[in-house]
Structures are given as C-alpha cells and as structure tokens.
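For reference, the structures are reproduced in the following blocks.
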Structure 1
Amino acid sequence: MYKFKSEIDKIDDVYQIKIDVPFQVKFVCCYILKINGKNVLIDAGFNSPAWRKIFLQQINSIGLNIEDIDVCIITHNHLDHIGLIQEFKRKNPNLEIVMHDITNKTLKWETDKSNTEEIEKEAIEISIKMKNYGLSEEERLRIVQFFTYWPKLRNYQIPDKIVHDDDKLLNDLEIIWTPGHSFGHICIFDAKRKYLFSGDHILSRITPHIGNFVIPDFLAAEYANYNFNNVLEQYLQSLDRIDSLNPKIIFPAH
C-alpha cells in the first residue's frame, strides 16, 4: 500500500498543506487562507481514503474542520485538484464550491459515462499526433490511458458559483483565466497582499505539462476563437499576464 507523507507550513498568512500523491508529480499542495472573515480553500486534493484522512488530520491540527471552510476554489479539472470535492460538500453543505465555466463544463462532460467512447476516440487521435512528434508506442498508450482512465477516478460536483476571467471573489480575490496546462485553468490573485495561487500554471520544481486537450465539440464551438492548435502559445500568453501582476509570493500546487 502506498504510504502518503505530509507536512503543513504557514507562509505569511497562508497555510500550505502538502501531501504525497502516487504519481510522478510526487505531491500536491492545497492552501487555506482567510479573506474578509471567510476561510478559503484552494483546490480539493486527491480522492483516496488515506489521502482524505491525512488532509482532515492536517486541517484539524490548525483548529479547523471541513465545516469551517466557507469557500473552495478549484483551479482546474485534474484528479489531484478536484478529488475530494464531493466529500467536502457532503460534510459541509454550506461550502461554496467555485469553478471556472470551462472547468465545470469539461468536468461534467468527461465524467458522464455516456461520453466514454467519444473521449477515447479523441484521446487516440491526440496520441497518434504526439507519436508523430517522437513519442514511443508505450508513451502513446499512456496518453490514451491518461485521457480515458483518469476521468473514471473523478466525480462531478455541481459548483455553487461559476466564474469567468477577471471576476472577483470576496472583494479581494481576482480570477485569472490561464489556459495552457488545462483549458479552463485559473490562477487566483490576492491583489491586496500580492499572493498568487498558481495551481499547475507555475510549479516549484518542474515545468508544467502543456497539454493537448480532449475538448467536447460544443465547448470547442463556444470558444471558436481559441487557438487549439498552439496550446504552448496560449500558455505563454497566460504566463505574460501573470508576470504583469508582479506577485509577492507564488503558491504552486506541486
């Protein structure tokens, strides 16, 4: 059985909860901060009984329970960021779950079992393109597995609030749409304290994966002006936006 290690640190006014995950990024960080009297959680971690137990122990150690969390903001739809979202909502029905519009639509679509065949077809097409750029057959198959197996480990939870680029939460938190790692990825900027919660857009030790996205046709049509053929360009443009904010501290997810 995989043994999860964890630690909790306080950085300025922010609690960083760092817990291992059983894949290549090694660990994932969630963050808790107080904004205008509200306890805000950034991301919902990884869905496993052991991970859940450790997370709850860690927030207990700073005098909190899930019932004390007022808002949970999801940076993007990957399984190590939305894993416990249903569990948190079940334990705390008053918890306000916040997602970008794209993340909500993508997560709802990819967790709907009736879309499994379409997702697999898209994944195979993407993997073939990537093989043409030099991936081995083994790596190509892992790409297919990534897009087809991982959605089965995720659960869809209806968000309480849908956000878009440049929206504000609790007066002081700015939503920055940063497509690149995922289509609906957001960073959260505390403008007063110049804190940036970067999700997987900016990482501490490694370069983020700049993804080929499996996108439903209805979403691609809705964002017809988005350049899906050059995701790297979109990521770099997102990076320029973050650079212009001149954050004091960046809080990454890995």
Structure 2
Amino acid sequence: MPADLTRLPATAPVSDVTAVLERDGGVIVEDLVDETTLKGLWDDLGPALDGVGYGDSSFTGQRTKRLSSLFARSRHMERIALDPLYLGTARDLIERPSTNWFGRQRTDLAPNVQVSITQLIQIWPGETAQPPHRDDIAHLLPSPGPTNRVQIMMAMSEFTEENGATMVYPGSHLWEAERAPRPEEAVQAEMDPGSCLIWVGGLFHGGGANLADDARTGLTLALVRGNLRQEENQYLAVPREIVREYPEELQRLLGWGLCPPFLGWYEQEDPIRLLDD
C-alpha cells in the first residue's frame, strides 16, 4: 500500500489512471481543470452556496455547506462531466462486458455510464472529520467487487491537511467487507485549485476536519453504471429546458438515453427523442 496518493499530470493517458485506480482505488490528477472553468464555476455557484445552511449530522457535516443540482446551475459543469480523462477512465472501468445468451446465441453486453450525483461541498472552520465510508453503500453493493462508480472531487480552493482535505484509505477498495478502516491508514488529498481526486466507489474516504481559519471548497461528480438508480435524481434536478441546451453526449449521461441492452425506454423507444418535442 502506498504511503501517499499517486499523482499524475492532466496529460496522462486513461490507461495510467485506470491502472492506479485498480491498484490504489484513488489518484490525484494535477491541474485537470483550467482557470477559466474554475472561475466560471465560482461565478455561477458561489452566490447560491452563500445562501445554503449547514448540515445536521456528523455525515453531512454540522459546519459543512452542500449545494446540489449543479447541471441546472452552471453550464461549466459540461467541462467536468465530459473531460476526456475523467470520462474515459470511468468508461474504461465500468463499461466492461459480460457474456449473455439469447437461446443459443451468445452476446457480450456492456453497461454505459450515467451521472449519479453532483455537489459543491464547503467545509468550514470547526468542522470535525466525516466518518470514513464507501460510496458504493448508496447502491448496497458488496465489497470487494467490480467497479460500479467513479467519482471526481475538484479542488475549488486549496485542499490542505489543516483545512479538511479529503481523507483517503489507499487500497481499501480491495478489503473484505469485515475489514474496518483505521485512522493511521488514512492519507489526505492535498491539492491546488483545479486539481482533482478521482476514486472508485469501493474506496473508504471522508471529508477531513477543518482546523484552519478559512473554508475549503470542492466540487464532486459521480458516474455510475447506467443500470443503477441515480443517487441524485437528475430528471428532477435539471429541468428539461436546460437539458436541451447540453450536447447529446451529456444529455445521455444525465439519463436521457438507454443502457444496454434496452433499459430506460419510453414507449419502447430511446427517451432522447423526447428532448426534440
């Protein structure tokens, strides 16, 4: 198990990111998002975040603000969701075929991916550490198991040990279900703004305690198998008139499409056609 998280440049090939995720469960990609996108996201989302209250539990954070429905709030989310390295890695890990039979005809079918959750998360001074957890728990998935979820956390502000950088337990996606994380096994994802932590759904992680004087802010997006229910209901979170403004690839990622072999149809047709009505 590595003493720290592996760091890769934004120019790394998908195969390198996939290899690290299969080994460690998490990786930091440095400078993945450009300053223009970062500023656009702050301009679009910052005012709304200012009006959000704190959470009410140790998990959501009693000194933590969370803003959702991000695709309805900022067109700059397109840059994150369609990033070739992030999206390519998610597809490489999740869209793996399995063998099926229709009578005596063999066919290999692979799922696609879809958006599951979006959140802007701001941890304020005085917040305690979030309990370490696996995101796969949202779908009650066994561990260890195949990768069903690939998530990204982009640093919107500096992530440091002092201000609550995400705690990560490298290699924990390979642990048996009875194996609990220990505090000394955690490392923190310290990052500059625009850099990103990418991790799989089976990895133990959690927000860190903020012992600094300023808040730290991160933007997260998860992609999951297309045959799993979205954690955040994108059909309600993003009005149809806004979905229409996005390119078709992103419309399908938001759930307006089929998952092979034919899951999610409407009137036995691809639901993408409803966006043309």
Structure 3
Amino acid sequence: MLKVGRLIKDSPVRWDAAYKVFMGACETARPRYYEEFLENNIPVPTPQQEGGDVRVLSIASGSGEADSVILKKIMQSRSSVYNRVVEPSREMLRDFKAMVQQDTSLSAVKFDWRQQSAEEYFSDSDGTKFDLAHAVQALYFMDDHHATLQNMWEQLADGGHLFALLVSDERGMGKLYREVWKWFPHGNDRLTTCLRTSSDVTRSLESSGISYVIAEDEHDINLAECYKEDSEAGRLLLDFMTQTSNVYAHPKMRSAVLEYFLRHSSSVDG
C-alpha cells in the first residue's frame, strides 16, 4: 500500500540511506551549499552572562552534520559553548559522538547528550534556558510541529534565537511536496505526514505572535540516477524527494514524479 509522506516512520533505516544519497546528489550539483547556507544565516547568540557559555539546544540533531557547522560558526566569535543534543536514535547519536571525537575543532564544546524524542525531552524539561534553539530539517518528523516550535520558543533566554530550517513551499522540493499530496492524498491532513513546508512553520509562528525573518536559497540536485532502471541510489533518491517509501514499486507515482522533474529541470543530460 502506498503511504505518501511517511518514509521515516515506515522505514527509518531506508530514510537514513536515502538522506545520504540525497546529500550526495546535492554536493555533486553544488558543493558545500548546505554548509554555506547555515554559515550565512545562523544567528550568533550572546551568552546570558558575560564570559559565560553560549547555550545551544539542538532538536533532532541526527548525526551532527548541521550542528558541526553551527557550532563552528558560533565559536568564531564565542569562546565557550554548551550544546544540549536531543536525538532519539541511538545510531545517530553514536555517529555524532564519533564525529566529535575525530574533529578537534569541536573539543572546546561541552556536549550534553539526550537520547530522547523532542516530545519526551520537552515533557521532562529541567527549565534550562538557551541562547539558541535550532531544528534543522527536523520539523517534518515531529508529531506536532506547532507544539515543538512553541516549546523551543519557551526554552529561550531573553534575547535568544529560534532557528528552523526546512523546504520552502515556493520552490523546489516544497512545491513537489504539495504536488505529491494533490496527486496521492493519504488521509485528510497533510500535516500528519512529513510533507511540511516553510508556510506551515510561519503560520505556527504567526498564531503564537512570534515575529520572524525568512532567508531562502536555491540549490540544484543531480537527479540523473532516478532515471536509471537498475539504480538503487536512484530509487533511494526518489523516496527521499517524495518522503515516501519504495516509490519505484508504484509505477503511477514514479511516472508522475519523474515527469515533474523533467518539467522543472534547469538542464537535462543526454
């Protein structure tokens, strides 16, 4: 049965493999685009006390690639950083810790590891306030993204920053998410799936009276593998682009998505 927008819930292992293929496809098209966007847009917070730690709350950190970029940016102008990492996956935390051990530039960061979902963490909060709370490509997977944003906001110290990164509904993957949902609706509420976009977040912020600033960037993705019949990388990339497991096994959806790619491609090889 086709379950649109539920890849990470249906198969976390496949989602992880698909994510790595996706990042590789982005790097092929534009090296370091992801790192550059974070470096250029992450706010550098001021610690609550002069000379104290900058306190960072990271929600659904994964294996730490985004956290690494953010922390290095902060440490360019701040000498002491405390980073509380909230991530439910034991495997992801293991990979994150391994990266920290190998990257000496992160040795000055004080890490506080929490193997919890965001929902578990916020229900058991100790009241610690943070100068920066971020959720990078994470709000797709929360049971309730609105509640997650509200909880993150409430964890901020005075003058703290909330940073969320996800696809824009005005372009690229965000537009694809909307199209996929129109073609193959699964249930009555898109927000119960991972097919969430920037406008879902801005509506949540507006409903809570939280002001915000938007930054957008365009990047290319090399989708050539998706058109190769026997390419496992192409199948994984199709799954990630639609957040749907095993798209290849559903010819109608596969055909619709591949045609969409062709209509919106900036260039086509061959």
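With helix-only ellipticity at 222 nm (-39500 (n - 2.57) for each DSSP H run of 4 or more, over all residues; to 500) coming out at -13000, pick the structure among 1, 2, 3 it was computed from.
Details: 1: -10000; 2: -6000; 3: -13000.
That value comes from structure 3.
Consider the structures 1, 2, 3: one of them gives 58, 39, 32 for Cα extents along the principal axes in Å as calculated from the coordinates. Say which. Numbers along the way, then the final one.
On the way: 1: 51, 44, 33; 2: 61, 42, 37; 3: 58, 39, 32.
Only one of 1, 2, 3 returns 58, 39, 32 for Cα extents along the principal axes in Å, namely 3.
Say we calculate distance in nm of label points 7 Å out along Cα→Cβ at positions 39 and 175 for every structure; which of 1, 2, 3 gives the highest result?
Numbers: 1: 2.4; 2: 4.3; 3: 2.9.
By distance in nm of label points 7 Å out along Cα→Cβ at positions 39 and 175, the leading structure of 1, 2, 3 is 2.
In terms of Kirkwood radius over Cα pairs in Å, for residues 111-166 alone, which of structures 1, 2, 3 is highest?
Values: 1: 13.0; 2: 14.0; 3: 11.7.
Largest calculated value belongs to 2.
A short reminder: the numbers here are calculations on the coordinates, not readings from a lab. Remember, predicted model here, so these are calculated numbers, not experimental data. Cβ atoms are built from the backbone, for glycine too; each structure is taken alone.
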